[in-house]
Every structure is written in C-alpha cells, then in structure tokens.
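Read-outs throughout are calculated quantities, based only on the coordinates presented, and are distinct from any laboratory measurement. Note that the structure is a prediction, hence the values are computed from the model and not measured. Cβ atoms are built from the backbone, for glycine too; each structure is taken alone.
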Structure P
Amino acid sequence: MGRRFDPVTLEILWRRLISIVDEADSSVSRTAFSSLLRDAHDYTCMFTDRFGRELAQGTFATPGQSGAMALGIKRLVQSYSPDYYRPGDVFITNDPWALAGHLNDVCVLSPIFYKERLVAFTACVFHHSDIGGRVSSDNHDVFEDGLFIPFLKLYDGGVLNEGILEMIRWNVRTPEMVIGDIRSQIAANHVCSEKIVKMLKEYDLEDLDELSEEIISRTETSIRNAISQVPDGTYTAEGIVEQMEGKEDIVIKARVDVKGSDIIVDLSGSSPQVNWGGNVVYNFTYAYVFMAIKSMFDPDIPNNEGCTRPIKLLAPEGTVVNCKFPAAVAARMQVGHFLTEIIYRAMAKAVPDKVIAGSGGTPATMNVFYGKRKNGTPFHCVIIRGGGMGASQRRDGDYVYIFPANGANTPVEIIENETPLIVECRELLPDSGGPGKHKGGLGKRIVFRIPEDDYAPIPPVNLGIQSGRFRYPPEGLFGGRPGAKAKFLVNGIQGNPYGLTQLRPGDVVVMEAAGGGGYGDPLERDPEMVEEDVREGYVTVEKAKEDYGVVIDPVTLKVDLGMTKKLRERLKGPRDL
C-alpha cells in the first residue's frame, strides 16, 4: 500500500514544496541581470518527481512557460535512462519544440540526488532578453530567430563545459547580461535542490515517490469533480487573429467535448502554419488550453501533474497551433495567447460565471529596443505591457493587466536606467474599457522618445514589436461591447507592428494597449458606478450617456437619475425589437 499521509502532514508537506519553489523563484529577483526577469518576472521555476511528473511550480509562474514545461520536462527526463544522470549535472536547452515555444525561453534542468539516489528534477525557464538573431516578428524560419541550443550538459558531474557558455557569449549582443542570467538559473536550481534534500531529512523520507503520488492523485480527483459538474456536450468557438498586412487572417477553431470528468479540446480546422513568427508549437498551445480549463474549473488548487490528466488536446501538425520545424516561432504569443480566450468563448454558455470577455493584454505587448549608446556600449531591453482585462459576470476587468500570461509592467525608472530612451508619458486611456454591466479594464498609453541631446544613442535604435488587437478589438460577452483597439504610432504616423522599426534621435513612439471587453448589457450597469467612473476619469461624460444611457452633469459630475431613467427606456426600446 505504501506510506499514507494524514491530512495535516500532507498539507504541511504540500505547502512546503511550493514554498521551496517560491524561495528559488525569489532568488531570481535578487540575482538576475535582466529587468525582464527582475522586474517583469518573465520566468518560471518548478520541480518534478524522478519520473518527470510536475509536483510544484512557483506561485507567480507564467502559464505559457509552466504549462509547456510540464509536458516538455517529462518527455526530456523520460528520454534518458535514470543512470544517465549524475550528481552535479546541469542541462541547458532552448529547443522550442521540446519546451516553451521560442528560442528566448532558455531552460536549465538539474537532477536532485539524496542518499546517492535520484529523487527529483528541478528546472527553470527564463525569457532571456537577448538570444541573438533577427529581432522581428516577420522572421521566416527559426534560424532567423536566434541561437538554437539543443539539450546539452552545461555541467557534467559538477564540471562546467566552458565551451557552451563561450558559444552563447559570441552569439548574443549583450553577453554579460545573458551569461549572468544563466548563472541565476543555475543558482535557482541549486536553492531548490538544497531545500528539497533538507525537507527529506527533516521528515525522514527516503524519496518523494509516495508523497508525489498522493499529491497528484488528490489534485486529479479535485479537478475531475469540478469538471463533472458541467453538462456533457460539445461546445465550439472560432477566433480570428490578425496577421501581417496584406495576408489572410488566422482562424483558430476550437471544439470542446465534455464527457463526465474528461475534456477533449480539438483544434482541427485551424489555419496552416504561417511564414512569420506567430507559429505555435504543441507544448505552448497546450499550455494556454490548460490555462483556460484550469482557471475555469479548479483555479485554487496548486498546479501539478494531476491537473493535466483530465485534459486531452488534439492539434493537427502543420497548423499554426502545432507548427513543424523549422517554422519561425519568435512571436508565438501573438497567436498562442488567444487560445485561452477562444476556449472561454466556447464554454461561455455552459459556464457563464466562470469565463471573462476578451482582454486587451491578449496578446501581451512586447517591445524590444536595442542599439548602442553614444559611447558605443550595447543596450538591449525588453518591455512587456498589458492591456485592459475582460470583464466577468461578477466584476469589472482589471486595468493594464497581462492576461492570460503573467508578468509585471516594467517601471519607467528601470526603462530609463537601462536604455537611452525617455518615457514621456504613461497613462490610462479613458473610454477604452468595453461598456457592459461590468466594464472591461482600461488600456494604457506609453510614449517613448529617442533623445537628441548629449545622451542621444548611435542611430539607429531598433524596435521589434510583438503585439496585436490593432484591427480586431477584444470582444465582449452577453451583450457587452468590445474594448478599444491598440495603436502603434511613429512620429504620429501608423507604424508597422510586425516588422523591425529603425528609430533615430528625436523620434517619438506611441504605444496604446487595447481595453478589455465588457460583460452584459451596458444599460444594466448601476448608474452610481457609472458616476464613479466619470469622477475617476475612466469614462467621459459623453460616453456615459452614449454607451450606458447615464446622464451626468458636466459641472457637478453627479448622475441625474430621472433623466437617466427616461434615456434608458428610450434606448432599450429599439434594442428589444
């Protein structure tokens, strides 16, 4: 039967495992070189049992990385005999098809030994700001994306392979930052390994096998119980993702079959892979399909192997959601982030209280600025930004949120410290949230200027963008209206968000993130909530009247309930016909 854990001990050990990963996670914020890691938190730490089954991940993990790692690490671990691994080994790879979907996501993996026995693996994936290559969404194959690192031993029995670091050093623009971040990854794995061994000693455990089985089986039972509450049936949705100018839009078709406690997601019929970087590998597609289902049915239980067992994904090879090598994949989030939203849309009628409207942070906007300062030293900075989150049946959408990915908006002070850029403006956009009974979150405007004074960089300053929502705004649900669309302007003129933009001193770049979609009929929104939105500057007096049928005095900013009632009765009439 094996060892049985009483509920109290099990909870203590389970939480201990998560705290260990969080401690490794926090070590990154103290040791990483790149602001993308330190400040925007674009990385994920996790560990698995000795069979490669995920046991715990950092509380602030990024879903695209963690979901892809759960599949990828298990396959990598099981590809080799247990005898292949030795104490002191450290492996490295950024193979997009093996793990997290593009070359910038570099994985460092370490086996954990206790009493000379392999007991677990610890791994972290960092989104490295710089991996060389052509930093642009319109790359045509993975060879343009940057340096491809196969699954290699960075340390063999504790001995560093200097040749691997030297190869990386000569293929990136900012080697000190990249190598520093790799060393931060190694340190995070060391923290995780050390703390797990300490826990095994404290609780007199020979390994993690029985604890792993208990955690995974309980998790599987929990999520299956939640799924089984949904009526059996087939639920479908179709989403359109904008492509580069002049090319046919991408279509993603989703069929969700609920059968008891099992869910099968079939993406057959989705567009073929494309000749730019928006292609998505199977692992990354799975990650955001999993994100949707997990967040709907069992959001509070910690992620581990048990969460994945009820979910089966069918994604035909050669499509944009399961691309074949050597497709360009650098901008995979421009398509991959939409998968969660499309699954929500498919399930909206079945579980209207568990989904949200479209989000302006889907996809997240990533701005990559690189070039040389006046003294010739290189700079390379990645800035990730969110938009307005979609509203739900319960509440308004959050403002400037990176969803369904995870991360933080990089502070202005960090941007100006790490680059020659000047941030002239960063502000919320009034009226950008989609009107609804619950309003979509507001988008944001940020304005960058390339200085012309003594701090002017050597031209050109290169700007690569990964973004979306320029043509199709985030959709509302159940009568909610779309949020505002995104904008990208260079010196007041519409720029090309899919190519590489070269900037010179004096140029001004405006990026506006989209607002979230609304949920429910805007005419059902509480007039006092609209009044508060107007007072706070989130909704203008004009839009309060036009979108919500709420009359606000432009001087006192107080709602006129009598006039509002009459206006809403008049507006509701034509809508009901």
Structure Q
Amino acid sequence: MKINLLDFGAVADGITDNTAAFEQAVAACVKAGGGTVFVPAGQYVSGTIELKSNVFLELEAGAEILASYDFSLFKPTRRGCAWIARSAALVNPNLMNDPASRVNPCKALIMAEDAHHVGVFGHGTLDGRRESGKTPAGAGMPYLVVFSNCTDVFLEDVTMTRPGSFTNYLLNCKKVTIRGLHIDSTGTACGDGIDFDGGQDVTISDCIIDAGDDGIGLKTLTPQEPCERFTITNCNIRSKFWGCIRIGPETAADYRFITVSNCVFHDSNDGIKLQLCEDKVFEDFVFSNITMDRVTRPFFITNTHYPFSIYSNGSRPACGAMRRILFNNVSAVLTERRHLEGVGPHTPYSGCLLYSLPDGVMEDVTFSHIRLACLGGGTVEDGQKTDQPDLLDYVGFYPESCLQFGTPPAAAFTLRNAKNIRFNDVSVTCEQADGRCAFAADNVTDLALEQVRVQNVSGLLRHHLCENLSVQNSRGDLVTFNERQEAAYDDAKAKSAQMDQTIDEITRLIDSVSGTPVTFDARKGLTLDPATAGVLVLPMIDGCFAVTANKQPIARYAPLPEYRCKTMFACHVPCFDQPVTLAIDQEQDVTVETVHGMFYQA
C-alpha cells in the first residue's frame, strides 16, 4: 500500500513543520498492515520521523526532507549506544549504573527501532541542515538515519547531506542492504558516512561518500553484538579527516568475515584503517581490487589498548588478536596532508603501518599484488631512527601513531611485533630519492618478501629481531642495526616498559575503587579530615605534575614527551594525623581538562 504524505496535511514549502503529518502517514501504513509513505517533490521540514515494521519511506526525485531547527522535535532512541569515555564515567558514576539503558541516545531525522522490513529509498534528499558555524542551537544533532535492533533494512539511492553527527548509524541490525547512496557530510566534524555498531549479514554497494569524518566505519560497543559477514563493494569514498574504511577502534566484540572490494578511495588521511583495542578478535578479512589516490596512510593496522565502551574490561583492556587478513590487488598513491588548512594537528605522516603491542597477536597477514607510489624525500637520519616509542596512549586521544612516531623509519611500510607476514608481488616507487629503506621491521617472526621491487630508496628492508626472515626474487639491500642503533632501540624499549608499568599501576588502582567519591574542583584542591585515607583520581589531565598534601608531595606523574597525552591518573592517599589539603602542583604546563577530581575513601 502506498500512502501520499500530502493526504495528511503536509506542506512542501520548506518552512512548515510536517512532523505530525509524517507520524500520521506512518500510523496509517501500520494500520493497513504495512506499506510506503510516498513523499512528492518539494521541501518538507520535520523533526524525527519514526518508521515501524513493514513501513518504507519513498522520496520522489526533487523531494527534500529538511531537519527542523527546533531541536525539541527530535526523539532519542530507547536503546542508544554504549559509547562512553571511561573518564566521563568516573566523573559521573551514574552513567555506569544501568548499562541496559545505553547512555548516548541517538536523536535522528529518520529512525526505526526494534523493527523489521523497514527502510528509505528513492531519488530525493535527506538534509540535516547542520553545518559548523552556520547552524542554530542543537548543531550536534540530529543524525540523519538511525536504525536500532532492526532486521531486513533497506537504504537505497537517496542523497544525504549536512548531518549533525553520523549520516547513517545502524546499531545491532541484521540483514541490511545499502545501495546507491550519495552522501556529503564534509561540513560536519563527526560526519561519518555509514557507521555500524555491531551487525550481521550486511551489503553496502555502489555508494558515493564524501565524508567529514570516516567514510564507512564498523564498531562494536557491546560484547554480544559482533560485526560479522559484511560485504562492501563498488564504492567511491573520500574522508576529509580520517579513514575511508575504518574497522574499530571500538572493539568490545569480535569482527569476522569482512570483505571490501572494487572500491576507490581518495584525498584522505587513511585508506584502510584497522584498529583493534580490546581483548577481542579480527579474523578473516579480505580487501581486494582497491585503488587509492592521494591517501596519507593506505594501510594503518594496529593492535593496542584503549577503552571505548561502558562494557570495556577495565580502564585498560588487554590486547586482542588479529589473524587471517588478506590485501590483494591494491594500488595507492601516497600523499602528505599535514600542511593542509583545517586538517588538524593530529594528521599522520605519510607511510603504512602494521603494528601490535608486544602482548597482542597480529599474524597471518598477506599483501599480494600491491603497488605503492610513495612521496620519498626521507633522510638517511630518518632511516636510522630506532628510538620510536610504543603506542601506549590509553585515554586521551584515539590510539594513533601520529603523535608518537613522527617521521616513520621506512619509505613505505613500518612493521612491529607481528608473525607470519607476507609480501608477494609488491612494488614500491618513490617520487623523490629517499634515504630510508622501503620496509622497516622490528620483532617480526616469519616475515617473507617475494618478488618485491623498490625504486629510489636506499634499500629494501631494515630489520631487527626478525626470526625466519625470507627474501626471494627481490632486489635491494638488507640493513641491520649497528651498535648505536641497537642501544637506542633497547633504551626506547626500556622507557616504553617503564611507562607501560606506570599506566598499568594507575589503571589497576582506578579499577579497584568503589563507592561514591567526593568530587571536587581539581584546580582548587580538597581538604581531608585527619585519619582519612583513600584513592585520588583525576579523570582527565595533561602534563607533568605532583599531588601534594599540605604542600608535601605524595605522588608525581612525569611522562616523557613522547608519552604526553590527556590521561587519567590515580594515587594512594595515606592517613595523616591532622587535616590536609590535597592539591595539584603544576610542574610543567599541566592542563586540567575538567574541574572534577574524585577522592574515594578507603
């Protein structure tokens, strides 16, 4: 059954609020046992349009649904998403009291929840009318389309533009078909094109995505809701700030059987971005027949610690396992974007990264038939660096390498802490002569390079602690560390281990606290009665500082510059036989990001 929106009093003048008309049209479809709400050409202003089971929204060519500027007209999903910064949960423990309530409800222009056989199609437009610096109050919302706990979802042919947040957000949806969307979210800082929080049996095809943030992102924020059996094909994607395809870094559940093929990526920081941050798995991924143009990091693959969900296993989850990942027939032209206006201070350096922390698993990764056109221009000194820090950032910024690594030691690929990594029929060329090797590998077991061709670089591979190294039918020098480089490497690893231990001690202490804390302004301090012991927690702070009691230091935090980031901090506060005032002694450009400090009495 097809129902015309105009029959319910809708006015297509771009001014009149049509929220009630859409609600009545959907209700009429439900009463009829299902059907389609047909939206003729014209401009229709509306708040949330909630679809129900067996109800579709069809947009005629020339039809535009415009998000209202009245923020009160948007309804939140009942489920919401489980994303919550661990530091925010510490500041407001009530956020963690009822995980079933799912903090962060999603307000959307088009919404469906607990529905089946539902969707939006047609050649019209969904316009969120939210742009940075140009939008009335409520600019952070709405999402354009949110489907939560739905089955048999269809999104087809619609143009989507100017969302307040993600353009499409599908939470734990199954049997999803997305085809032929035209997305432009470049005016939105968090304007991801298509995002999933869990999901199974999904096909995304023939979409053109020009995203303000990630193009297509797969996330898991609930342990029982994995991402499985995704097919992404025939898409053209640009990410203004981050990745064209991003899997993770929200990894509270597993990811399996992900295929991406026949796609074009361009003008982005990252092409394929895989970030595993918790004790889960990435298994059986295939990326094939992909072309990238002007991408800073075609491959960015990391296995680190980072808590994203209310369900995260503590403030610093253990590392997970990545295995059986294939990249086949991929060509990429690399670029440098750090000089571009508006890309931000965290823009990465050009080059590919395959990296795991030592306690993570990264194995059985194959690169076959790969063509990389790199910038070159690296110096001999860059190629001799062996003191790169580890990716131990655990709270402040997303787990990226751009803050810590600086210029990579390889012209094309830097590898660390992995096993059974294979490069077969790989070509690396540099636009400018490069003083670095094409590849740099540290602690990589069973590394095989076969038919690897390099041009305009100083060598093929710089390697250290790489057992069972195999190089066949490949040209270029193999370089090992000299004594000075090995000493610098060992020193950097010792500093990393010390910092890692410090972070572990802090996070174990944070995870041990219980009860309701005394909250105070961390910039003014807290006065305690005599004989009061406990734990002091600072949820978000940056810099080097000391915690003092009556101006006497009881704890100090002084990370090396390469490990400086917004972070959580905790320390024991012993008993004193007199009243004491706890304070933060600014030793070096400390920044207190929040007025909140917490004291948990023992």
Please state which of the structures P, Q yields 12 when relative contact order in percent (Cα under 8 Å, 6 or more apart) is computed from it.
P
Taking FRET efficiency 1/(1 + (r/R0)^6) of positions 69 and 565 (r between Cβ atoms, R0 = 35 Å, to 0.05) from the coordinates of each of P, Q, which one would give 0.40?
Q
Mean count of other Cβ atoms within 10 Å over residues 333-340 derived as 16.1 - corresponding label from P, Q:
Q
Which one of P, Q has helix-only ellipticity at 222 nm (-39500 (n - 2.57) for each DSSP H run of 4 or more, over all residues; to 500), as calculated from the coordinates, equal to -3000?
Q
For structures P, Q, calculate distance in nm of label points 7 Å out along Cα→Cβ at positions 77 and 453 and state which one comes out highest.
P
One of P, Q was used to compute distance in nm of label points 7 Å out along Cα→Cβ at positions 29 and 365, and the result was 4.4. Which label is that?
Q
